[in-house]
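Student: Down below are the structures I want you to see.
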Structure 1
Amino acid sequence: MTPRILLIISGGIAAYKSLELVRLLRKRGIAVRAVLTGSAQQFVTPLSLGVLTENPVFTDLFDLKDEQEIGHIQLSRQADLVVVAPATANIIAKMANGIADDLATTLLLATDKPVLAVPAMNVRMWHHRATQRNLVRLHADGVHIMTPDDGAMACGEFGTGRLPEPEAILAEIERLLALPKNSDSLAGQPDFADAPETNTALHGKHILITAGPTHEPIDPVRYIANRSSGKQGFAIAAAAAQAGARVTLVAGPVQLPTPPGVDRIDVQTAREMLSAVETALPADAAIMVAAVADWRTADAADQKLKKDGSGQPAPLALVENPDILATLGRHAHRPALLIGFAAETQQIAEHAQAKLARKGADWIVANDVSGDVMGGENNAVQIVTPSGIETWPVLPKGQVADKLIAKVAHALSARSD
């Protein structure tokens, strides 16, 4: 049966890329029906889309012929996947809050099919707390969300917010539709054609992962942080996705690409990370890799703190941050397998064993960060469980991730037998 996509195009400058996406989808043998919002019609015409899709293009909720047959309900449910690309901050906000005030948002509220949102917007809009809050809600609702690319904006700014390239969107669509690889469909695109085959060790499982540091503001220009690069957590997320899991990655402020097949939520502070983690529950396993700051300032200053000439530093009152791992350990929706990481510089195993009991975790992955582990490419870990300690040699972080995910898959399989 021919796979069917309902493509909703909202009104951003990146809408022009939807034409190339449609071309790639049709070349891949995927049927496409397109919906244009009112704003999108300022960038893309129904005529051009109709020619490429070889189907009528829909723009108006109150097309009387279609609505006599409840056309918007049928349209929302005849596809195998609904794709919103580009997804502006406006349509993301409407999706998150259940607003249905035009054809596109009505379709999204009426559909019972999987939804993929591909955001594209100004960098400041992307990082705005309202947008990030809406993305967390959509993740919790089961919407698949790609992370925008970094780069120059049409407005002249630079940062995260560019629509991913059509080839990357196609690859994600193929993954969600579970289509076999087709070397002819993307000839000359090695990043897709040469992607590793996935396995099914974690098929049907939801794996929740945190990665990177947190930034706790002191004032508008300074913050408390640590040297975590996020590389180990991102490698684990990639390995889990390759094992067939649905992966939610809650990432602190790092400049790393999102692994294929991973739903990513970006946060800044420990409290934001805890909120995102709790919203992402339930999960079959949670792997808390992030190096969360233990402390934050009691009251971050609204303006930059200035030296007063006395030679004395500005007083900083610190309060303890929430303990995300311990919170999950006693949570009503505690994952069946809860794994914490312990970054230590001395008495590695001893500190990890104490942390295991104190946090209510099943495993602690202890690593010695006194060298160049933070930011480096290799890691040496000890897996601490109630039954003992398993020591692994120094390995590239990717291999550590593969070994850990294989161990997770075995543990979850044993628990379900």
Structure 2
Amino acid sequence: MNSLGAANYQFGLDLFKELRKTNEGNIFFSPASILTAIGMLHLGARASTARQLGQVFHTEKDTESSRINAGEKEVRTHEEESKKIEKTEEIHQQLQKFLTEMNKPTNDHELSITNRLFGEKTYLFLQKYLDYVEKYYHASLEPVDFVNAAEESQKKINSWVESQTHEKIKNLFPDGSLSSATKLVLVNTVYFKGQWDTEFKKENTKEEEFWLNKGTSKSVLMMKQHHSFKFTFLEDLQAKILGIPYKGKDLSMFVLLPNDIDGLEKIIDKVTPEKLIEWTSPRHLEEKNVNLSLPRFEVEDTYDLAAALAALGMADVFSEQAADFSAMSARSGLHAQSFLHSSWMVVTEGGTEAAAATGMGLASTSAGGFENVHCNHPFLFFVRHNETDSILFFGRFSSP
């Protein structure tokens, strides 16, 4: 697995645990979308702002050696500086390859990741930054008039997001979120529509109870099928993992289901990125005959991730005083106002349709037998692109 794949797992799980602190019900987001947006931001950052953003793309082992305490004077030899530049370039090269791989045409599914910059037409951005964003992220800059027409610019951006996500993500930027002080908006969208490799038969779908906890349940439409799936039982967690492939098998949905109705919250803290990678690796999963029951479900979420990302070590990005985006523009004072992310997914007998969008505004202040996998209580799920080992969507389904 390349370092971007490992970073994707690490970031996805870290962000999920951060969002879990303030969200009791369903949680759903796209790690791939958010990481891509962070990558575009990282290209324009310098000094501690660049280091904080860059940490997201390294495993803990990588970042620990490069992390420096606030206020500690940094001394680097020419060789160390060269290695740092190489490492930074590698991040963007890996994201470039990832985006190219994601957007490859195929008859098996629809999958597209798109990026766009919307910049204040009177603001001067460094050409070098614009060239790099175009090269690595296939993102062009569209001039807009934030100064005199912030509301119209906001509508234009929202309309672009809506078109890229097949009308699934609407109003990414709510009224009043952009103003005459806004200088740049970076947007990333992800759209996925895939059929299951083996579809659920609609006639087998029956109404059943989904247990939110041991005392509360809601009625759901439970899809059923008996088939061979990649499966493993996690003895130490008393939980099961199942991989459900989409047509063409480039992508799979993985479900982590605890045995107990209220077991998910007890085991989440024991789930690490390394374990998640190991549990879902081909060498760990076995082909087993499975009686699978999976609810037909739809999840939709919108977050301003500023607080969560700051808690994960990216506080400088949102600070008027500390943010340094001088690789983006020679003018000082750029900082992130918000970091908005919307995502949507529907899972049915035929397959899955999902979309996500991330946008941020920068402002200037200046085996034998059948295994039973009955998903009738809270579970984790994620959609993975198998070739790049990247998590496109990650969530907790706990409330129909």
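Taken together, the values in this text are just the output of simple stated rules run on the coordinates, not laboratory data. None of the values given here were measured: they were computed from a predicted structure. Cβ atoms are built from the backbone, for glycine too; each structure is taken alone.
Student: With distance in nm of label points 7 Å out along Cα→Cβ at positions 209 and 233 coming out at 1.1, pick the structure among 1, 2 it was computed from.
Tutor: On the way: 1: 1.1; 2: 2.5.
Computing distance in nm of label points 7 Å out along Cα→Cβ at positions 209 and 233 on every structure in 1, 2 gives 1.1 only for 1.
Student: So, one more: Of structures 1, 2, which gives 2.9 when distance in nm of label points 7 Å out along Cα→Cβ at positions 25 and 241 is computed from the coordinates? Please report the intermediate quantities before stating the final value.
Tutor: Values: 1: 2.0; 2: 2.9.
Going label by label, the one that fits is 2.
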